[in-house]
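Pasting the structures here.
Values in this text are rule-based calculations from the coordinates and carry no lab data. Please read all numbers here as calculations on a predicted model, not as lab measurements. Cβ atoms are built from the backbone, for glycine too; each structure is taken alone.
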Structure 1
Amino acid sequence: MARPRLGGPDAVRRLIWYGLVGLILVWCAAVPPAGGNLSLYFSLMMWVTLATGLNFIAGFAGYMPFGYVAFYGIGTYTTGIAVKVLGLSVYAAVPIAGGVGVLLALLFAPTLRLSGIYFAIVSLSLAIICQRLVSLLPEEITGGSLGINLGVITIREHGYYTMLLVLVLALLTASWLARSRLGKALKAIRDDPEAAEAMGVNVPRSRLFAWLLSALFAALTGGVQAWFTGALDPQTAFDVLITAKTVIYAMAGGLGTVLGPLIGTVVLVWVDELIWRSFPVLNNFLLGLIIAALILFVPRGIVGSLMQRYPRVRRYIM
């Protein structure tokens, strides 16, 4: 009589992934007590969260939003207005920022009828519109072109740990999505929307769920960023370079995988930090060369190319 298997590749894959998430949680949580570089680790967690959120709509559903920064920017300003104008606690302001980001995504939802470069360009134009609207609103609310200075609104470490919480929630959401029926439906839509619809997939609803999840984590990240730095303005909050870096980090690791955005972001952020310390004048030049080399030689990203070259690795990577 054959002995029953205690666990297959899926169990091993989950064990590896949740073990990695636990390691990230412990490592980052230990940074403040150990006197580590809070700004560096906060930035790292922020970019991993943004890349993971982008992966929901770009990697799983195949929709590349060049205007992704709109949700991040709205999150920062919602937090700033809630604290500075409405007098709310920052602990309440950040969840509200996430909710406003979801509402904005619902407002932008009709753009999902487009696809490819048309969707990308329209989403970028909407982000630019959001920046202009924020700049034109009364200075008593948004601070005009100068933005909002929150000052010291709470303990800085609390903002750091809140970013860690949002990061872990994003990673756990990604692992759930990858194994859920929704995740499989989104990948079917990405590969062939017509075939997915013929198989019974509700294409508009599935895409909308991915869109809302993506917006939620971008807005939460923006809200926590405003908390941590204590200052915001339209130029930095809605800077299109935020979208560009998020896309590059996610693609460097491998879109459509759970591990890819994490690996790509960690590698490039640390490479950027090392280059900046050693060659501050050539920082952007050398980083650009490395990014170009990654896109040229590993177009599927680090994780995607690894799985393509060694198919057996696929059973251990989410």
Structure 2
Amino acid sequence: MKEPDLMSKARAGDHHAFADLTLPHHRELEVHCYRMLGSLQDAEDALQETLLAAWHSLPNFEERASLRTWLYRIATNRCLDARRTARRRPAKAWDVPGVAPLEPTGLEEAVWLEPYPDARLPEGAGLPLAPEARYDQIESISLAFITALQLLPPRQLSVLVLRDVLGFPARQVAEMLDTTVESVTSALKRARAGVQRQAVPDHQHAPHPVARSTAEQALVERFVSAWEAADPEGVVALLTDDAFVTMPPMPYRYDGRALVGRFCAGLFDGGRRFDLVPTRANGQPAVGAYLATATGDRPGVGLFVLTLTGDRILAMTRFEHDVLRSFGLPDALPARK
């Protein structure tokens, strides 16, 4: 059924027509909410609130803008409300059993960050959404970019995402946010400067290998082999000199090849061994980590997302085991007999 017919039925109170009308936009709206909130769980909630608000507001939709633009307006303002009023998850104390924490290089601010499964990305995610967009969809879902966004004030964040990621014209963004074009332009300038302060200069690193390429796969396989062999030196050999580890919701950050090596050695200490299951998060390679216990049980203990540069690993971001299910990974691997 064509969109005008679905719209007529939806306006008349047909829930099924409304669902068919909005379904093509669900994935990109969820990704938009994730960029705004940095949390998959919060993004799912924001999407449901957006759809509910759109359903209730449909009689007032004047169709001066497209349905997609109208939905983005609702989603953006729902996310802004969430960022202003929600109580962010507090930083979590070190809780890795049997492993003593090292003195961190520093503490991260965005401790509520969660990974986003590649399987949930919209089709064509490697392309810009509009001619005015500065970022393609993979670059703008990377952990580095999402982290930088979370450190911006809410209004600056929304303007940068709407303008530089989604490519909406300044006039439309001003209408979405009930402000002026001048205010949008000013907020965008400050937001770009804020993101740039968080970025590592491009000239310091080689380009990351093409996603799912032979080069990327080979590097990930070398990492998996070294990690499963509990070989910290093998892991360190794959790192850049300025490699770092972060581990939300714990705020600890470890910078530099030597310190990351000590971090890995601590995880392997006491004979601990792990089995890794490859997956993808935020357009990057990732692995679910499972502890191989003496009883043969293999519980999930976390998820590592790898940031690559050339043929090296620049960053490892470790997330809690409770994110595994979002990636279709089990809570535990079958026990070994």
Structure 3
Amino acid sequence: MEIKGFTYGWDSRRGMLGTERAMESITALADMGGNWAALAFAVTQERFSSTRFGFDFRSCNTDREIEKAISQLKSAGLKVCLKPILNCEDGTWRANITFPEKEFPVYDEHGRLKSYWNEWFSCYTAFICHYAEIAEITGCEMLCIGCEMIGTEHKEEHWRELIKRVREIYHGPLVYNANHGKEDNVSWFDALDYIGTSAYYPVAKAGGATADEMTAAWEKPKENLKRLWEKFGKKIIFMEIGCRSARGCAAMPWDFVHREYERDEDEQANFYESALRAMWDEPYFEGFFWWDWETNLMSPEKIVCDKGFGIHGKKAERVLTDWYRNK
């Protein structure tokens, strides 16, 4: 396994990346013994049905901030996977971005009928290519071209054309972040260098499961992951994986809604331990980008109350540090 990573920066907004306080967080991240970080940030479209989107100067991280964050991560000894993500302002999960197949009753500059899909992919390709240029200039060691875009994944021709365009700009390895259990939707993994997935596989039926019980539950998703590797000849990366420090979340690790759950650091720590045990020595597995490390570290007073995905100051941090430093 090559990638001992974590996701960084997702909670940032304009003005947060690249600061001295952000560097303190990066230093703490690197101290766990990892060697990679996925720098994740969002650009938004207004609704799931919008065919155009762009930079929101009120909230989006500027290019200069992103470049500074890349520099800070590298100065801490971490390789960087740049991960631009498209979200919807109306709260719709990005997986539900989709369009009808019919064409517009108007023509583009080449005399071709416009379509919803062509319009959206034109905008999305420009978005990814913009950050591909930043990844190339700053020497990022990997670029993620999309995250959990389930409603678009059947548009194979469009995705292959996007990948072709990106490779003309960025010359490092490419990955796409599918969603757990939906990896079979992506018929174009062969055009990439790695198979990525958000590995929020449920490994418990209720709160309080032990690390041993959770480890045993990993056997089922591992069967499909191995089959994907055999089919495409590409190693698997968990582009996202994590569990909140709340009792019951190992049964639905993706959850960020149920704030009424009891705080439970053991639930989170056992989830980490089980995933590390299950995947560490698998020949088809390239590594983890855990979700997610905060841009500005929480105070100790907040940590003791926090039920989120962050692990700084919690039992899961000690688990991961032991694996990353000593395995």
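Given 20 as the derived value for relative contact order in percent (Cα under 8 Å, 6 or more apart), which of the supplied structures 1, 2, 3 does it correspond to? Attributed to the structure labelled 3. Match the computed value -12500 of helix-only ellipticity at 222 nm (-39500 (n - 2.57) for each DSSP H run of 4 or more, over all residues; to 500) to one of the structures 1, 2, 3, and report its label. Matching structure: 2. Among the shown structures 1, 2, 3, from which was the value 3.5 of distance in nm of label points 7 Å out along Cα→Cβ at positions 160 and 240 calculated? Source structure for this number: 1.
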